[in-house]
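Have a look at these structures, which come just after this line.
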Structure I
Amino acid sequence: MQYFCGLLGYEYKAPFDASAMTQFRKRLTPKRLEAINNFIIQQAETAKQAPQHTENDTDKKDDSHHDDTPPSTSDKEGTLIVDATCAPSRIKYPRDMELLNEGREKLEHIITVLHTPTDGKKPRTYCRKARKDYLNIVRSKKNKAKKLRHGIRKQLQYIARDQRYIANLLQDGRQLAPKYQQQLPVIQQMYAQQKYMYDHQMHRIEHRIVNLRQPFLRPIVRGKVKVPVEFGAKLDISVVNGMVRLERQSFETYNESTLLPREIERYHERYGHYPERVLADKIYRNRVNLAYCKERGIRLSGPALGRPKKDAVRDRRLEYKDNCDRVEVERAFSLAKRRFGLTQIRTYLKETTQSVIALSILSLNLGKLQAIQCTPILFYLQLLLWKVKRALKWLPCQEVVFAQ
């Protein structure tokens, strides 16, 4: 801490609280991280396009090769690769009984906080009986649908009783702390959803709450064999020349094929021309996107819609090349989830979760640039990392543990 914060001497008291890192992370909004990411990509592309002159180039120059005709430029150039994935948050797998039990326990705690001994006897919540009913369902190896439905009905009754108690206490002039003011509406909404599904005997509902601590999370159906449903934010990325941009992220499910025209227009704004080809999954090949790309002369990879014609001639070599080039976006997803923390988001706030996702994409590009070392920013990052290692090497043992 003396080295990094400039303290005059060793202190046993921490110079800042642990929550300061959370406040610092809130300042890294997704818009600011997107601007930094765009700046890094622009620097990388500028360094790649810069001509590298050598001594032999001056000897090979000949005046006969110079002419006044400008180089031919095409209206369409480059390749745009797009795809979508999910950044799952680290939460417990949501089950109806567990959500109801957690909501019931929070309501019982709120009743305990609102009640004062001067009011007389505390309202009876049947917490022990409710806990026993919950454990009878959870600890059972096999639960039939009738038994599970009976257990959900009991938990709904307990929650309804607790909500009436809290409403009566609030009418008497009691005030809830800000923490409980945020929890109570979430529990009430979860109860309304569970009650609606119980009454109508269904298991799906719009904007379903899967976690009381993070009510903004939604189930994202991905269709994978191992994990068919993930709980987190859905995001779209685009890959151009190996560099990744975050096009959109949302906690609500959406059809990623509707974003293709906007991503192509963003490509046109950045580079001044449309891409020659767009490599995307089959879900992007709908009639709207095909008509949009055909109007602008862009080739959208993939097979034609409908039943294949008998006399149709397929260019298998071109299809194979497109499939091999499209793997780059899958490799970016794998690298971001394996090395840069996109596989399990550990933050709890909605804003910080979005910032972590944007920071993962930024770190992914920095990791690629670190290998080629084409930007001055990487030099300063490496210099800072060297200073950190050098400081930890020469600091005393107590300060090393404190810094860690």
Structure II
Amino acid sequence: MKQTSTHRTIDTIWRMESAKLIAALTRMVRDVGLAEDLAHDALVIALERWPEAGIPDNPGAWLMTAAKRKGIDFLRRNKLRSEKYAEMAHSTDGYTQDLTDELTSGEVRDDLLRLIFMTCHPVLSQEARVALTLRLLCGLTTEEIAHSFLAAEPTIAQRIVRAKRKLKDEKASFDMPIGAELVDRLSSVLEVIYLMFNEGYASTSGEHWVKPLLCQEALRMGRMLAELAPQETEVHGLVALMEIQASRLKTRVSSTGEMILLMDQDRAQWDRLLIRRGQMALERCRKLGRPLGPYAIQASIAACHAEAPTVQDTNWIRIAALYEALATVSPSPIVELNRAVAVAMAFGPAYGLQIVEEIATQSALKDYHLLPSVRGDLLKKLGRLEEARKEFERAASLTRNVREQELLLKRASECGPI
């Protein structure tokens, strides 16, 4: 029993630390696939030793030291020059867990950010970039990524393997791109940082609804990008969005880990400092004088929630209008689903349900659990309880997150017995 508990703790530590290990090892060996293998070697050592010796006080540093030693062994085996691996060995001894975000002479000294730019290399397809980033930076398993993509697990596994091989064959640089090359990759980088943040904000699977450290890491990298590309509106838009969303993290779960929906959160507990930082980032975006992009529009929606002291005081008409604007610049059935919620709050559930019914047959939403969840909520408000219960039960069957399943089944039970 104790060993099982230790293994679960190790798994949690691995998910928190694996991206840092892989990024640091990629800088050493210049091969992201090999870096992932070496990081897993360190994990294997931990699984062998920690159940007997106990988990060290600083498990992240322990894993980094073990992983870097594996990297040094690899470099030595490949007969690199003695000064190269001596330098690497010296850096291992001086390792600390804190990663610096110092900017010196335009060079970003942050391995995680470098790794994101590498996984967003133009030689990879968009699907490959996203899958590889979810694997390396978010610590998701192939099964979890397949569920997110609504794809077969072997398909995702092959996509990730091919992506790592492609980066190796192309000798993709781990150095930060500059100038036009940086701007060209920026949209992909923003997308994967937001994916990383969202995995922390609303975990796709597992027993925890939020993973705050993942959100913090994404937010930190977003802030660094804003320093790198101060004239790019969408960088500031994404930072604004993440700042405001992060302000709610402490109120998204109860003391025992249960989900708390936006409508039920204690707004007095929202982090006002993060909200102000988000508003400032949004203002910087607007001052650039260009049309707002998808991230800035979503940040404007988040700001509407942050500025309202209660749900009733929220400007739902403005939010519905902003979702309509978002649907224009970035059309998708998920945006329409969110617009349906806003329309329902502004004009009544019948109007929201009408939008939901119009998009319900779209293939992209076939196994998307929030479609029946939203439909169930609107049906419940209209008094159609039996239909609502079935929708909540279907939503619970589609999600992979334990906490979300619990909430959806609870909402189904509130609609009455079968």
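Laboratory data are not the source of any read-out in this text; all were calculated from the coordinates shown. The structure presented is a predicted model; accordingly, all values stated were derived computationally and were not measured. Cβ atoms are built from the backbone, for glycine too; each structure is taken alone.
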Original post:
If we compute distance in nm of label points 7 Å out along Cα→Cβ at positions 76 and 124 for structures I, II, which one ends up with the highest value?
Top reply: I
Subject >> At a computed 1.6 (distance in nm of label points 7 Å out along Cα→Cβ at positions 36 and 244), which of I, II >> reply: I
Original post:
Once distance in nm of label points 7 Å out along Cα→Cβ at positions 308 and 356 is calculated for every structure in I, II, which label goes with the largest value?
Top reply: I
Subject >> FRET efficiency 1/(1 + (r/R0)^6) of positions 204 and 364 (r between Cβ atoms, R0 = 25 Å, to 0.05) derived as 0.15 - corresponding label from I, II >> reply: I
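When Cα extents along the principal axes in Å is computed for each of I, II, which one produces 104, 79, 41? Intermediate values should be presented prior to the final figure.
Numbers: I: 104, 79, 41; II: 74, 58, 40.
Checking each candidate, the match is I.
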Subject >> Structure (I, II) behind the derived value -22500 of helix-only ellipticity at 222 nm (-39500 (n - 2.57) for each DSSP H run of 4 or more, over all residues; to 500) >> reply: II
Subject >> Value 10, calculated as relative contact order in percent (Cα under 8 Å, 6 or more apart), assigned to which of I, II >> reply: II
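Thinking only about distance in nm of label points 7 Å out along Cα→Cβ at positions 156 and 284, which of I, II has the largest value?
Numbers: I: 4.4; II: 3.4.
Going through I, II one by one, distance in nm of label points 7 Å out along Cα→Cβ at positions 156 and 284 is largest in I.
Rank structures I, II by mean count of other Cβ atoms within 10 Å over residues 260-267 and report only the one at the top, that is, the highest.
Working: I: 18.0; II: 12.4.
Of structures I, II, the maximum of mean count of other Cβ atoms within 10 Å over residues 260-267 occurs in I.
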